[in-house]
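Chemist: Have a look at these structures, which come just after this line.
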Structure 1
């Protein structure tokens, strides 16, 4: 019995492998066994804030990815090797280097502002909240409740409908 890949070119084998990989990924995505959402349902205002921050950061990353990959594909096709054409050589472009330093810095600053704002919002202690100190030890966790004068090991107990401060 002949192999299904016998006689195929290297390019044909690569295309067949890529098609099988895509088919396997689509098949895995259609699974009814696993959850279809990546993140758990948010259970509080801080989780909602973190989710919004994640959405903002992910959106910015997707836009940057699409732009970079689009430029990469464009340059691959526009400047591919052709007969009778020799690649031009150039060294340094100060203006371009400054622009390519400033743009990522501005993007990072734009992401840093809401991130730092959320960190400070999350660290504020709500009025009437129960304080819980969490201490990591080797192989176990210690939970201290100073307001209640209680200490537990490996289990954190929280009251229902009462804010806590970690």
Structure 2
């Protein structure tokens, strides 16, 4: 069985499962008073503050944690918006599940770019992270379009593998 990771939440769940379970059990769930978005935001922020302190209180760690928190925030807002406003609309049925997955992957590509940059900060430090961040910000439309296209392809491939795996699993259960 393979695991595909193209969402921030999946990366945090599966990259270090022990840390994820610890954060969930001892910080996130106790901080949740209800399932309101504000409470989820505060609980997530507390988890990332813990991760920041755990990994060392340094500027490059702060940037890494901030970009990861921002990625989770964008993902949660997007999922919440989809579930609240789009999921039950006829337009979703009109376009079909595969088109919705493609649109989702396109939008996730931008968040995946943030994830990649955050990892440059974490693994290579402030100087290398800033070089990559600056190159993306100051890059031409063409170079950024190629970057987003490459990330879209990664995300699309991962999504389709996950979809196929889930479909096969559901067929076996029938």
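Every read-out reported here was derived from the displayed coordinates using simple, explicitly stated rules and does not represent laboratory data. Worth saying up front: this structure is predicted, and the values here are computed from it rather than measured. Cβ atoms are built from the backbone, for glycine too; each structure is taken alone.
Chemist: Given 12.2 as the derived value for mean count of other Cβ atoms within 10 Å over residues 77-84, which of the supplied structures 1, 2 does it correspond to?
Modeler: It was calculated from structure 2.
Chemist: Related question: Out of 1, 2, which has the highest value for relative contact order in percent (Cα under 8 Å, 6 or more apart)?
Modeler: Across 1, 2, relative contact order in percent (Cα under 8 Å, 6 or more apart) peaks for 2.
Chemist: Suppose you compute mean count of other Cβ atoms within 10 Å over residues 21-28 for every structure in 1, 2: which one lands on 15.0?
Modeler: Derived from 2, not from the others.
Chemist: Which of 1, 2 yields 82, 61, 30 for Cα extents along the principal axes in Å, as computed?
Modeler: Only structure 1 yields this read-out.
Chemist: Using the calculated result -26000 for helix-only ellipticity at 222 nm (-39500 (n - 2.57) for each DSSP H run of 4 or more, over all residues; to 500), pick out the matching structure from 1, 2.
Modeler: The structure behind it is 2.
Chemist: Looking at FRET efficiency 1/(1 + (r/R0)^6) of positions 69 and 125 (r between Cβ atoms, R0 = 35 Å, to 0.05), point out which structure of 1, 2 has the largest value.
Modeler: Across 1, 2, FRET efficiency 1/(1 + (r/R0)^6) of positions 69 and 125 (r between Cβ atoms, R0 = 35 Å, to 0.05) peaks for 2.
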